[in-house]
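Quick note: the coordinates plus some simple rules give every number you see, no bench work behind them. All values derive from a computational prediction rather than experimental measurement. Cβ atoms are built from the backbone, for glycine too; each structure is taken alone.
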Structure P
Amino acid sequence: MRYVLDSSAIINLIQRLEERSIDILKESITADLAFYEIGNYLWKINRGDLVEEFVKVLKFIRAEYVGLKEEVLAIAVDERLTYYDSVYLYLSRKYGLPLISDDRDLVGRGARRSSEV
C-alpha cells in the first residue's frame, strides 16, 4: 500500500482520471465510511447516473472498517477535527502512509492533495 485516500480524494481522482484512477486505488486504502460519503456526494449533486461508474473503479480499493475507537476520538479532540476526518488520519498513522485528501482541514494538517498523486 502507498496511500490512504479520503472520500474527497477518491471522488476527485475518479472524476479526473476515470478508469486510470484504478492504478492509484489498487495501491491505496480507505475507510469504509468513504463509500457513504461518496454516496452522499452523488446525492447532493443529484448524479445517481454516476453510481455505476464509481462502483466500477471503487472495487479496486481496500476499505477498512474502523468503527468507534478511542484512538480516533482522541485524534478528533486533539486535532479539533470531525470524527470522519480523524478516521482517515488514524489510518494514515496506523499504516505509516501519506494521507491524500482535498479537504482543506486535512491538507492543513499535512495531507497531500489528489492532484499531487
Structure Q
Amino acid sequence: MAVLTSDGATLRAFADAVLRAAEETLVEVLPVTLAVIGGVLAEAEPGSVALQEGEDGPGLLWATFAGRRMVFRYNAMTAMIELRDGTTEGYPLRLFGHRSLQMDVVNFFGSLRREGRI
C-alpha cells in the first residue's frame, strides 16, 4: 500500500531553487541536482523531507536516512551540493558537484541499501 507524502513537492521546490541559483553553471549543476534529488527520493525515510528557508540561496533540504537526520545545501560559490550530518555547521560530510563521479552518489545513497535498511 502506497503512503502519500509531500516529499515529492518538497524535493521539486529544492531542485527548482538550486537550478535557479545555478543559472550561470546550470549545465554542470543540473545532472548533480537530479542525482541527489533521486537519491533522496529513493532512500529518505517517507515523510522526513523538509525544506528550510535559507538566509541566502535556495535554502536547506533536510531528510532522514536510516535514522540519521541529514541536511543538503547548495553552495553557489563552489556550484556544489553539500551534505552534512545533523548540522548546518562545519565541514560537509560529502560534496556533490560536476566533478563528482557516479560512484560518489552511489557510495552515499547505495550504502544505505547495503546496510540493510531496505
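Compute distance in nm of label points 7 Å out along Cα→Cβ at positions 9 and 25 for each of P, Q and report the one that scores greatest. Walk me through the intermediate numbers first.
Details: P: 1.5; Q: 3.1.
Biggest value here belongs to Q.
One of P, Q was used to compute helix-only ellipticity at 222 nm (-39500 (n - 2.57) for each DSSP H run of 4 or more, over all residues; to 500), and the answer was -15000. Which one was it? Don't skip to the answer; put the middle values down first.
Working: P: -15000; Q: -13000.
The read-out was computed on structure P.
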Once distance in nm of label points 7 Å out along Cα→Cβ at positions 17 and 49 is calculated for every structure in P, Q, which label goes with the largest value?
P
Among P, Q, considering only relative contact order in percent (Cα under 8 Å, 6 or more apart), which has the greatest calculated value?
P
Quick check for you: by distance in nm of label points 7 Å out along Cα→Cβ at positions 41 and 89, which of P, Q is greatest?
Q
